[in-house]
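*Asks:* Several structures are given next for inspection.
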Structure P
Amino acid sequence: MTLIYITCKDENEAKRISNHLLKERLIACANIFPIKSMYWWNGKIVDDNEEAIIAKTNGKNFKKAVSEVKKLHSYEVSCILKIDASANKEYNEWAKKEMR
């Protein structure tokens, strides 16, 4: 199993991206969380509210999912991280059935 961690400017953007990835069957599930982010941007430290997506997919869908996120994302430099994970057998089997 592969997790995709994506930060977004707000809940609407996170839902739009998650919904698109689900409709394209590139992910089986997405969780959306409000987060507090601090980062360097244009020479300054930014303290901001964002939304984080944790999407569950498989290794073969990761590159296509990244491509689709980049089409929809509002950030000039979007955070899209691949995290390799293990899942319990039942969840893993369910997820496989929900994706291409």
Structure Q
Amino acid sequence: MGYFVYILHSEKLDRYYTGSTTNIDLRLDFHTNAERHKFTYKANDWILVFNLECDSKLQMLAIEKHIKAMKSKTYIRNLMQYPEIAAKLKTQYSDYSI
């Protein structure tokens, strides 16, 4: 089983959604068919723009929290453009890889 941090983008909303999962395909299906009260229900054009495989559930959750805390489209775009940022995150949160 893998642990993944992922980022979706909606062109319609010009918004990003950051999440974590152990099954990306299942999670994408969940967002595509989101219930009315879920955030991703607001658009139907969500696409996967980034995913990072983590070494543990704790590392996955720590990296997801870090990305969300940045609250920055620029940070997310840089994360997508520069793989070294993702590698640095995995190193920064390597203590969570238990």
Structure R
Amino acid sequence: MKLGVFINDYKGTVETVNRLKADKLGLIFIQNGVFHATLKENGKTSPLLAKTANLYVLSEDLATRGLTGADVDSRVKVITYGDVVDLMFNDYEKFAWV
């Protein structure tokens, strides 16, 4: 199964994501979830960035929080709403919201 997961929060999502099983996993950081792609806590990046997954962050939600693509970890691809639609129709069969 190809599973896309919308991550919209910064705290408490790692354990949930660790329980998901998929042949292809995509993590899409939106709303406050964008901080997974940008912030370092105690000098460490989010554990979600170490997942074997395609990692995406929504540019509009970065901008809303005063962040830019330059603030994003190099493992994460910055995408737009249009790109999210493409992912939904072309790359993943199912989606979850965490």
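*Asks:* Could you figure out which one of P, Q, R the value 31 for relative contact order in percent (Cα under 8 Å, 6 or more apart) was computed from?
*Replies:* Q
*Asks:* Could I ask something else about it? Tell me which of P, Q, R gives -6000 when you compute helix-only ellipticity at 222 nm (-39500 (n - 2.57) for each DSSP H run of 4 or more, over all residues; to 500).
*Replies:* Derived from R, not from the others.
Every number in this text was worked out from the coordinates using simple rules, so none of it is lab data. The model shown is predicted, which means the values in this text are computed figures rather than measured ones.
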